[in-house]
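Pasting the structures here.
Rule-based calculations on the coordinates, nothing more; no lab input. Predicted model only: the values in this text are computed from it and were never measured. Cβ atoms are built from the backbone, for glycine too; each structure is taken alone.
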Structure P
């Protein structure tokens, strides 16, 4: 099938790679413009652009999608199908409807749950036990199109958003492969999303970082795992603001929330608002490196 692919981050690379491996003709790739990176502000390619160039796929980086030039380009490329995976831009209706088979999206949630910018993070933040991917026809309303195919997967008890993103990228690629095959054979289903059942996954912000120890141990653990790799949960430990990267369940306690109960080789145990505690096992002090809590304590001893 002749496909125009639109995507930007690492998550989207798995889907593009699978389309190539399946023998589809990728007539072009739309991706976000190159952006300055690190202190040198050298322009960096998106992961999708990097992969596309290794496969000699033409890459296009339009600054605007509604000025007519992008539509002219789509018309010239003449795709049978547009596939979108985390492109980061809203497509106008003329582009969505240009290919004979329409435009489909690889979305990392079980729609209608978690429409929006950060579905993987919010599934963990909300304590979901499972999540998945949805392949849907694109519509004018955000992530509201009819669903073609879904695949589910459990969320690991210790799995953070970064690890889950990598798994869902591969699951999405598999679901996309099956969807393209169904579109080719004319057997693709089309199921409208239930009205009124949608939830939204808003963009993450640094305001979500500070840990409130009056919350339950599970809620805080979900916060820690859901905010990796950015913006990360934060707490003051031994007088320093630290990013918290990993916690494990502790024991029962009657101490006030936020009390440090123990600090040693196992980590830093802190009481939570539900009478349980969490053991911080990995963190990063401001200006420092990510390390085990035990290593942190060597330079920042805590008297319990």
Structure Q
């Protein structure tokens, strides 16, 4: 039985649709007037209610908007057209078999466990790799490409939101435990690093992968989680005597928000505090950054830590 079948006759209130899709109630009303979609019914009290078919379409629209598409160009399109557009967004998806440093990693086995809803099996299999190969391999050779593959599958509509969330929670738990063990052995010569994201960025797994790599280099990390206002980031940097503020940006981040935000935060931070930025946001890959050190990949974190240490040694 298709997992959607029991829900085909379900309708959601406008508040429930907002929670489910991340599209605001005011936006839904504007689209209804301007584009003729969505087309809600009314309940016994005259309030808007939305059938699940429309909610599914709204989810696809939100995915595409996260990738930079404008609502005026996509809201009125059919579900089939939107799905084709989603497929085009990942025309070069993460290969499901990747070459790691010591072996070939087949990502399909992890995706299969995820779609079979075997969360415990997924956690057990990932934990075995972590215990056998160590944290660096686990992050760079397995979790990084697997996270990209999961994101690609979600963009194509092959994974449900709850399945993507289950994957994130599983990996988060494993990484957090490994980091806690490493934090018992920080090095005096390593920078103190504050990790967070901008208010518009809700994705935290990339941040946790970065924290793992920093912990491997003996850094003491202060993690604020996601969506921290810029002034609070600056205040936390001063309060904790931070050497480096490290930020993570997913591909869904608006390029202008990234560039403008980095410029504003650079002005708010003490001149002695370095600003590092990493992630898959196109703004970091395509534009020359003057406000921050751009981390092109996870391996680059170790190189920047070594550079920082060398600079500190030359100052002393």
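Mean count of other Cβ atoms within 10 Å over residues 128-135 was computed and gave 20.2; which structure, P, Q, did it come from?
Clearly, the read-out refers to P.
Work out the source of -8000 here, i.e. which of P, Q gives that when helix-only ellipticity at 222 nm (-39500 (n - 2.57) for each DSSP H run of 4 or more, over all residues; to 500) is computed.
Source structure for this number: P.
Starting from the value 160: which structure in P, Q was volume of the Cα convex hull per residue in Å³ calculated from?
Q
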